Structure P
């Protein structure tokens, strides 16, 4: 039977492709953000509302160039260490649990869970970018999610087995085996505000979209642009109303482990959670709730992470929680390689960038 030999969890923020000077210029975009979600109640605010909401301690944090330089170095060390670990362990297959953000899934079809099991999947360097950002920042972000066109082999036999296992065990996953030439559509960000529900709809024009960024980041940064067999597994963490609950993400991870271990193969498997932790507003308390529970293999604590702490992009932390379910009953133990809470503005915008491995 197949054996899980490695677990990896990594943030995949655009900031991880930028230098300290670019961080400062990237952060200017936060001032126009209208859907920032603030802990602990998970209330959506504009930047100005958030600036008035946060404590004096957060407003007055040191966000100097010197701090950014140190944090950039910490993040790059974390990524390099995880890449080194994958190279040393050299698993036969890497299962990647992540999410889609306006790339392949839109409101014409937004599955809660989905598995791609075609023969291969392309990475297509992006031609689009944010015209409001500086050109060098945009280019660095685009390159950070895949700067070389390539086909990534998919372990389709494992994919079919995982799908069959999930259906037999009460997880109604969707599946797909090929992608279209272009993707586009509308996605709504329906987060809570004090005066009701935010209804912020973003429309993406059709674009030639390859492997979504949460997966392409793993290929670019952890595989060092060297194709390895993967299996992409999707959770809709970001977009209400059909997000999985925190408990459901954990249970999904448990079934992924059972599916892998019941696969009639002698191949070795790594499982990577890509995305998170807290962002676009830093929530160190929530991040440490998750990290401590993962370290302790505390299944109950992981399933009880408050839902209101996981709105907006912080919801990608559910990929880490799913990984906790995968690794709970294995003999692999967690090592936190780096955790870097990056406050990029006085309104506490930024993220908790984390890098961990289980061996």
Structure Q
């Protein structure tokens, strides 16, 4: 039996079903509580907009739900690991399995298999559901929960809170729809800056379109900083060096792009000679993030072994939880360092995963094997 990675079929199904049911239960409770807290903080902002009501709150909940599921699924796997292994230990089922000749790795094998299936489902869920929810919610929330007209995704979709630079000048837009010469901006603000970055004038306009070259602001209002005066204008063209191609590269929301879309965007950045380290780190993390579910049984395995009557089971569970949460802290820190250029993208996305896989395996071998 030591040569078989998995125990018997009956035992494998028993452990996998127990683990999967606890993952689902923990995830349901976590998401339910967090969504309720989020709605308490956000529903007031939604209802401030004239015409918004219960339907908009329900829509927000529907868009926020996939984000919460994706973000807290690894935590759910960690907590479910501890609950499952502590229960097995307390009921002396781990002792019975080891007495039957199973190694520690064979006891954990069904849990690792289940976590692998969860990782695959998580990757698919992120690609098909979470990215689309992110794209819709970012635009809606960025516009202050004002209704946004539907836009054909084939035309480039809608992006929120665009921040564009033209030399020392800055052009911002609440929403940016379309791509290339068909780009339309709403809630536009133009900041003309002088030497030292000092703002000379600010121009606000409800809408801007491409003027070939530059961007034509419709019904703009200019504020001159020196004289502190407001001047309504019929039209104004700004940012003549700000081409649609540059905007397509600057106004990128990585969280709203699928895996292959993000890969193509990175290629476009590199072809244009722009820095792509932040996007590439997030691209690699699209794989390492879901795979972190497979680390949780390994990091929490310390709670499975050792005699329950020794009084150290609670301490073992705390150590397993600490290892799991330490991984999430290190993973977030490494990804942040990758975004700032402190780590290479591949290292930022994969170093925490490899490090804690080695830590978990070392702890398991030294204590049980």
Among P, Q, which structure scores highest (criterion: mean count of other Cβ atoms within 10 Å over residues 13-20) = P
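Out of P, Q, which structure matches 31 when relative contact order in percent (Cα under 8 Å, 6 or more apart) is calculated? Intermediate values should be presented prior to the final figure.
On the way: P: 31; Q: 16.
The correct label is P.
State the single structure among P, Q that was used to calculate P(r) over Cα pairs in 10 Å bins from 0, in percent, giving 5, 26, 37, 25, 6, 0. Spell out each step's value before the answer.
Working: P: 5, 26, 37, 25, 6, 0; Q: 5, 19, 24, 21, 14, 9, 5, 2, 0.
The value was obtained from structure P.
From which structure (P, Q) was helix-only ellipticity at 222 nm (-39500 (n - 2.57) for each DSSP H run of 4 or more, over all residues; to 500) calculated, if the value obtained is -10000? Write down the numbers at each step before the final one.
Working: P: -10000; Q: -19500.
This value belongs to structure P.
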Comparing P, Q on distance in nm of label points 7 Å out along Cα→Cβ at positions 269 and 285, the highest sits with P
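Each value in this text was obtained by applying a stated rule to the coordinates, not by laboratory testing. All values derive from a computational prediction rather than experimental measurement. Cβ atoms are built from the backbone, for glycine too; each structure is taken alone.
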